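The numbers here are math on the coordinates, done by the rules we state, and not lab data. Predicted model only: the values in this text are computed from it and were never measured. Cβ atoms are built from the backbone, for glycine too; each structure is taken alone.
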Structure I
Amino acid sequence: MVLLTCLSLTKDACGQAEVEPWGNITGIRKHGQLFEFESSIKVLHNNGQFTSTGKERQRPHFKRNGDEQEVTTSIDSLFFDETVKNISGGKIKVDLKLTAHADASFKGVFFCITFHGADYLNGHLRFIDGKNNSLNQLNPAGVNYEDTGKGIEFVAATQQLKITFDEAAPIMVRKDTAHGKTDLLLMVTVKTDNIKKGEMIEKSYTIKASGDIDKSPVNLTINTRQKGREFDGLGGNFRLQNPKNDPQVIDYCLQNMRVAWSRVELPWRSWQSNKDVDPTATADSGKLNPAVTKAMQMAHRLDSMGIPIILSAWFPPDWAVAGKVNFQPVNGVWGNPLNKDNMDAIYKSIADYIIYLKNKYGTEIKLFSFNESDLGINIRLTAQDHDDFIKGCGAYFATRGLKTKMLLGDNSDATTYKFIYPAMNDAEAKPFIGAISFHSWRGFDKETLQHWADAATRLNLPLLVGEGSIDAAAYSYPDIFQEQTYALQEINLYTRLLAICQPLSILQWQLTSDYSPLIGGGIFGNNEPLHPGQRFWNLKQLSITPKGLFAMPVTSDRANVSCAALGDNGRRVYAIHLVNNGTTRSATLTGLPAGVKQFAIYTTSKEVNMKQKVVKVDEGVLKFKLPGVSYITLISQ
């Protein structure tokens, strides 16, 4: 178990450790500025391979009790308790406990810190109470240092990091070139060789970050002459899974924010469990499965609000797939391929659902997809299968008079973009494709995201982020949803998606109790009265973007200030979204056209919820303050 105890940022503005739910510390925030590094626990196995704590590598459990965060994680039979306490002035204390639940043999267990980038590689280091206590310049060409001491200090041009131990330990410093990176890796030995069942080892480390606080002004420049793709606004997923808790979250979200797009489930397995039984006749006879009724009612509610609907299928009926239906991965493989002997029946079953929804509820479906079929959640297709299905099902929809188009992709994350290439390059498929979609769980780098933007440009079709958020496993440690770190990372990704991908909508996963943006109401065992958290306010602030704006280039001269701009020159309406991942600073926005007189500025952070003020434009220049560690939206008035 990893136990992480954090003092409130509002009580100690001088320092706060940022800790991921799997136990890695990603830096220490001081006066809003993040001094970045990444800790981890590494086990070196006898075969020379490392296993490290990291995202989606273990199955940690995260829980917050007041000022304490608790995470449970393990590597094989080795269980870890870690306590991280904020002290003051950028200093934190880490207490690490290793417990063996079985006899284990390995080469070593290490508490590690990785320094990303070249800053520290060009700096100095000093071993504390080691053989060499002087400050030595690092040799970037071949870092390879070893000593035994009670700590180590790294000094770079603008920042320093000092790590001290409760007792002397072997220390190694290496240049880490894995995956093409050039990082500096510190490894502090926790245990070597073997460990017996029940054996427990405890270590303590103090980490202090210091350096220059970058308060430099940020200069932003918008180019209103270049118009990109349209942004309809924030959307949401409404896949019903919790009859008790879903309604309250859905009601709150639909009543308190503008939802521009939606995605609902086709409960296909319940709609037609038997291939030879007409599902429409079953429905007309009053024997419709309650899950299907609720899903249709959800779609109707959204349609009645004028919200376009994507219909996606997860679990298939037995007859529609090859082999026994896999609800969990088998030998690491998810899902089942479609039964190619039943393709006509598959097309008909899906079309029957859409037609029944139209005839019974007057509800139109804009787009159809299989959810994450690149991965197999829960129907698995090859890229060519995906192309063939688009052509086959799309053509069948046309014969039934349906306007519903096929959604290209709807991939599990951004990294699997090659999955859409066969259909994208198939002229016969293009008439049936209505939009392109990917899910934003993985693949946050600009190069990967650019592939999706390029696909939308090439096909001249809208791009949708069908599932928006940052951590697909977060449902298993839901207290993370209330953390400032998670909220900031999520809205920072959305801002980057707006700038790089220019999507028609980002559909939050979900606007139900699953991954809920609300707190309390019995959700995740929290019985506080239902109320919005920082994530909800971020989403609401994004949702106030006026409809019908187009992506426009905007630049920031500070790397830790993300930005995206949207506008309509005809209406003289502009919206700029900013995420400040640093300290409070002044900002200047230039490039505004004549006639724009003032902006309403909204700010959401740990301390404020969409705090609003109005700032006037002076001769085409807008000057304003960026509060530290915050999400800011500017909307012209």
Structure II
Amino acid sequence: MLAVNNISLNYGERYLFRYLSFTINPHDRIGLVGSNGAGKTTLLKIIAGIIPPMEGTVNKAHFVTVGYLPQDTVVESDKSLYKEVESAFEDVLMIEQELNEAYGKLSEIDHSSTEYRELTEIIGELQHKQEDADAFRLKSKIETVLMGLGFKVRDFDCPTAAFSGGWQMRIALAKLLLLEPSVLLLDEPTNHLDIESLQWLEEYLHNYNGAIILVSHDRAFLDSLTTATFALSLGKMETYAGSYSFYEKERIVRKELTMNAMRNQQQQMKQTQEFIERFRYKATKARQVQSRIKQLEKMELIEVEDDDEEIHFHFPKAQQSGRVVLELQNIHKAFGGHVVYKKLNYKIERGDRIAIVGVNGAGKSTLSKIAAGVEPFQSGKRIVGYNVIVSYFAQHQAEELDMNKGVLQTVEEVAVGEIRPRLRTILGSFLFHGDDVFKKVNVLSGGEKSRLALAKMLLMPANFLIMDEPTNHLDMRSKNVLQEALKEFDGTYLIVSHDRAFLDTIVNKVLEVSASGVKTYPGNVSDYLTAKKKERQAAQIRVPVSNNEAEKLEKQKPTKKTGRSLHQLKKLLQEVEKEIEQQEKRKKEIEVLMADPGSYKNGDEAKKITHEYKELQTTLESSFREWGKITEELEEKEPS
């Protein structure tokens, strides 16, 4: 479907890639991995046609489309959210506009004229195009994707420019998903998603009818979606027939084989060089010497990427806190008229390792700031326990660093004890290598400042850590270092994050923040997601088949929490099946009308018929969804 042939890209003498070749097939699920600076983003841009390679080509079939989502995307538009996302269907909207114009002309033309007959034929063709483009499900598709990515119906009319950077990325992602390109290139798509949106995206991509190439530092996301891994290293690419976890294991095996091959090559080169030196000036061996020299010149050196040394980071020792670390009593927090927390009560005890989760905007960061004592509230009490030493990290703290100091100097000022001699090694684990440690803070990128602020925070003795999205700018290795350190930490912590693989092995409680308040779930994030799934099933979440049907179904809804009885379900199923039968009957009637050129004699009537057909398509879709849910529930309740 798409072939990358011998592409090379260099910056001066440094080659980012050299003669890379691979193919992407229609339903591939590829994880693109490699160390920072290996060229993952650049390779995606080359595939997308945004930047050209120095050498080589990217070839694709004429029907193949490529869609690319960059890491940081800003949608520049003066449209509303809905209109901006709808613009992804420009070709479909154009057909609708042409149809409306044709209907308008139809009512003005003599019905017996040749022009009238030609216009009815054009309308028929446009309607077929509309059907082929699935135009009648346009509204349903847009709403599904927007709400899946966390937008509310009330957001649909908001101007696009009013949304923050994280939501801008979601808008761009929504448009890209709706375009349904043949090859979907996603560069860190999970960075600004909450747990619920992340789950929705994961499920959506599982069912995506195209190829996907994914760059992500979310191990759980990669493992769930990918069936192949492309690893960039030293300008070359190795392919692995499995997920990221498979790649990690297989890479160790391959590296050992490569190391053995490199040792054998070095031994062979040493022997060849010794022969050359020994017989260089002996006339009888001149031909053999020259042959060996050419052999050395032609030899392609085997290289092995240096793994950074294994880093074990330990938090500085701090005195033990009292049993109660923090207590929030009757906290009332509002921003203007928007109430975030009303009479919030929560207690954190020594040894609690809590993940804060919830949809974006629910108040996760606000809660972490209140817990850290950096966010004021209107009423209530924040009571810090005995001997508690709080250390707080949030993305904005990067801006509180002294811009005139160097990276190494910044951490030297807070590090104490035996850790001081290892500071450069520790900075390496946070992606500051070599001379990077001498850079001034004011020349660092936003991500680099964030990593430095996190490293500084972790080097200060504390027994209660509060961290807001600490993994956002970390690679896999850096996250592993932090994760292992947190496993051994003997204090208490509160972490806002959506990274399941990072959280699962280090938390023992999950605190869900929602519009109705906070709720604690025992266990890790996977346990929480399982519990939420059971809650949704128990709540019998249903999609009404139509506005009229919604009212009827509401009357059927039982008041008890135990769910609908077998009798109620069977009765409800009969009603829905009857509705579907009537809707399908009407759909066929309209299709007969639409196939008759005479039905277009009256432009207004033709518009009315087309509009009813669209509405009926949507209603039928909802009816079948409801039928499926009731059937599934019946199967669970009926004895096998």
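Once distance in nm of label points 7 Å out along Cα→Cβ at positions 381 and 565 is calculated for every structure in I, II, which label goes with the largest value?
That would be structure II.
Just checking, which of I, II has the largest value of percent of Cα pairs over 37 Å apart?
Biggest value here belongs to II.
Looking at distance in nm of label points 7 Å out along Cα→Cβ at positions 173 and 253, point out which structure of I, II has the largest value.
Answer by largest value of distance in nm of label points 7 Å out along Cα→Cβ at positions 173 and 253: I.
Between structures I, II, where is distance in nm of label points 7 Å out along Cα→Cβ at positions 213 and 629 highest?
Max of distance in nm of label points 7 Å out along Cα→Cβ at positions 213 and 629: II.
Using helix-only ellipticity at 222 nm (-39500 (n - 2.57) for each DSSP H run of 4 or more, over all residues; to 500) as the calculated read-out, with -5500 as its value, let me know the right label among I, II.
Of the structures listed, the value fits I.
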